[in-house]
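Laboratory data are not the source of any read-out in this text; all were calculated from the coordinates shown. These numbers come from a predicted model, not from an experiment. Cβ atoms are built from the backbone, for glycine too; each structure is taken alone.
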Structure I
Amino acid sequence: NVDWNQSLPEVRRFVELHGLQRIPVDEYGFTNLTDTVPHAQLWNCQRPAAEDAGQWVAVSADMILDVHNCGWLLPYPHESLAGGSMYAFHLPDSIPPAGEPGGPPLPVDTREFFGYPQDVRLVFVSVLNNPEKIPETIANWQTQYQASRQKPKK
C-alpha cells in the first residue's frame, strides 16, 4: 500500500496554498477527512458530480492503482503530493459523460473496496460519527452484502 492517509497533511497544505474552499478527496482509508483537511469532502473518482467540474480533487495513489477505476483522471493536469502517495488533479471545466473518452467509467466498470456493492467508506464514516448505531449499521451492511452476493453474475 502506498497511502493510508499519511498524506492528508500534504493535501491540507495544497488546499491552503491554492486557497481552495472545497476539495473532494478519494482517500484510501476510513477516517473523518475534515479532522486533517478542513475543506475536504469524501469523494469517489468514479462518480464525479457536475459541481466538481473545473475543481481540484485529491486522489490516493492506492485508489488509482488498486481500488477505484480512476484511470480516466491521468490525462488531466495533476500534481504529486506526499512523494506520490496522493495526487491532486485539476478536472476539466466540463467532465465528459461516463464511458466517453476523458470521462469516468460506466457504472458496470466501477470497483469498490472488497468487491462490496457500494462505497464502504460511507459505512465507516457513519460509524465514526454515530457509534451508537454500530449494531444497526453492521446488520444493514451484512444484509446488503448478502443480497449482492445472491444477484446473478453478468
Structure II
Amino acid sequence: MLIVMRGLPGSGKSTWAAARVAADPHGTAVVSRDHYRMMLHATEFPVDGIMEEEITELEADAVVRLLAQGHTVIVDDTNLPHRRVREWLGLAEGSGAQWRVEDLTGVPLETCLERNRARERRVPEEIITGWHAQFISGGRARPKVWEPIPGTVGNLP
C-alpha cells in the first residue's frame, strides 16, 4: 500500500505519518524528500535542480523496493501539484500496489503557519503563503477525490 501525503508545511503530514509508523513500526515506512536532503546535503531545503533530480530518483527507488518487500509506504512530502500525485499513483500501480492519498490541503493556512512557528525547523512563511496562493486558494490543489477505480490500472484521476 502506498499512501501519498498532500498538504502545506504545518498541515500535519509528518505527524500523521509518524502515528502510522508508531502503530506498525515493522510494516510501515516513511519516505521523505526532507530526509534525503538532510542525509545527502545537510539541508531540508532544495538547493538546485540536479540535487532535486537525484532525490526524486532515490525516493522513487526506495518506494518501489519497500512496496516489493510488502511494506506500507508513506510519502511524506507536500505533493501539491496534481502531476506529482499522479506520478506517485502511477508508480504504485506499476508496482502492483494499492494506493491512497491522505489530502490535508483543507487545513487552514493560519493553522499551518501557527504550527510552523511552533516547530524547531521552520519553513519560511513566505514559502507557505506562496504555495497556498499558488496551489490551494487558486483551486489547483483543493481536496480532490483520489480513489482507485477497480480494474482500471493506469486510469488515474
Structure III
Amino acid sequence: MYYGNDRGILVRLDGTSSKIIWQFKSGGAISDILVADHQIITSSNDNFVYAFAPYNGARLWKRRVAGRVSALRMVGQDLLLVQPLGDGNIVLINTKNGRIAGQMPFTDGESVIDSAVIDSNRIVVSTGGIIYGYAVGGCPTVKQNGPGM
C-alpha cells in the first residue's frame, strides 16, 4: 500500500502489518501516485515527477516539469502522460529512463479542462472549446495496392 501526504512524504506500508517498508520526502505535497509496471511513480508540488523501485524505494529517476501536476496516466507500456494544473503543455515521459519523450503544446492561456482520454496509443484532450487528438508514435501508414498506387 502506498500513500502520500501534504508534507511531501511518500510511504510504502506492509499490507498486513501496516509497518513502514520505506518512505521518501519530496519538496512539496504529493499530488498523485501511480503504480506502474515495476515502478511507483509520483508527482509532487515541488514540480518534480519521481519513479521508485517498489520493493526498496530506490529512486529510479527524477524529472522536473514546468509546473504542478494535476494527473499522471500511463499511455501504452512505456510512456507517462503528465497533465499540468492550469496552463501548460502536457508532457510525455519515457518511464524506462525519465526522459521527455514528447510534448503536447497549447497556446498561451489555454489549459486542459478535463482529464485526458487515453485509448491504446491515442490521446484526446479538451481545452475550453478545442479538442485535440494525438497519436503516440505517429499516424498509421495506409498501404494500398492497385493500378496507379
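Suppose relative contact order in percent (Cα under 8 Å, 6 or more apart) works out to 36; of I, II, III, which structure was it derived from? The value was obtained from structure II.
When Cα Rg over 2.2 N^0.38 Å is calculated for each of I, II, III, the greatest value falls to III. Distance in nm of label points 7 Å out along Cα→Cβ at positions 80 and 112 was computed and gave 1.4; which structure, I, II, III, did it come from? The value was obtained from structure III.
Suppose you compute helix-only ellipticity at 222 nm (-39500 (n - 2.57) for each DSSP H run of 4 or more, over all residues; to 500) for every structure in I, II, III: which one lands on 0? Going label by label, the one that fits is III.
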